[in-house]
1. Taking relative contact order in percent (Cα under 8 Å, 6 or more apart) as the criterion, which structure among P, Q has the greatest value?
2. In terms of FRET efficiency 1/(1 + (r/R0)^6) of positions 32 and 72 (r between Cβ atoms, R0 = 30 Å, to 0.05), which of structures P, Q is highest?
3. Match the computed value 27, 10, 8 of semi-axes √(5λ) of the Cα gyration tensor in Å, for residues 24-63 alone to one of the structures P, Q, and report its label.
4. Identify the structure, out of P, Q, from whose coordinates helix-only ellipticity at 222 nm (-39500 (n - 2.57) for each DSSP H run of 4 or more, over all residues; to 500) was calculated to give -24000.
5. For which of P, Q does P(r) over Cα pairs in 10 Å bins from 0, in percent, calculated from the coordinates, equal 17, 50, 24, 7, 1?
Structure P
Amino acid sequence: MTDDHIILGIHVTDRLQEARDVQAVFTEFGCNIKTRIGLHDVDESYCSPSGVVLIEFFGDEAQADAMAAKLNAVEGVHVQKMVFDHP
């Protein structure tokens, strides 16, 4: 375990189609998810099919990479990682 802050940005292009597979990965890594925030465009006449989920990850970078790889394996899902290290 490190003191680094690891943030995963997960872009889901079709929430209705990909939600089940994405949620399965979230469940598998549930003990590594410290904070989860979902973002998508919505107003009174429109609900976007795409969205972004931000994960504050608890664990080391190898574990975060494993989660990202499983998410990236879902068609239409793309993950980017930010690491804020503390020397």
Structure Q
Amino acid sequence: MVYILAALLPPLGLLLNGQPISALVNLLLIVPCILLGLLFPLFFLLPSAHAVIAVHMKRSERRQRELVDAIERHGPPPTGWRP
């Protein structure tokens, strides 16, 4: 759901994902992209792409942190274990 919000309303999607600095950068990125988008329409997609990539990276970081915390709490999996 956050990915859809990041694609349609990039600053709001970043804020709800817990990235206020990225939301501010994205908001500042929107102004020149709208102006340049009149000449090169591909620039309209730049703020959305930035938001989706930032959300993906933050979620990957959280997932990695959860795995590391679980390993620290319970120890590594036994040898020969396969998912």
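All of the numbers you see were taken from the coordinates with simple rules; none came from a lab. As the structure is a prediction and not an experimental result, all values here were calculated from the model. Cβ atoms are built from the backbone, for glycine too; each structure is taken alone.
1. P
2. If we compare FRET efficiency 1/(1 + (r/R0)^6) of positions 32 and 72 (r between Cβ atoms, R0 = 30 Å, to 0.05) over P, Q, the biggest value is for P.
3. P
4. Q
5. Going through each structure in turn, the value belongs to P.
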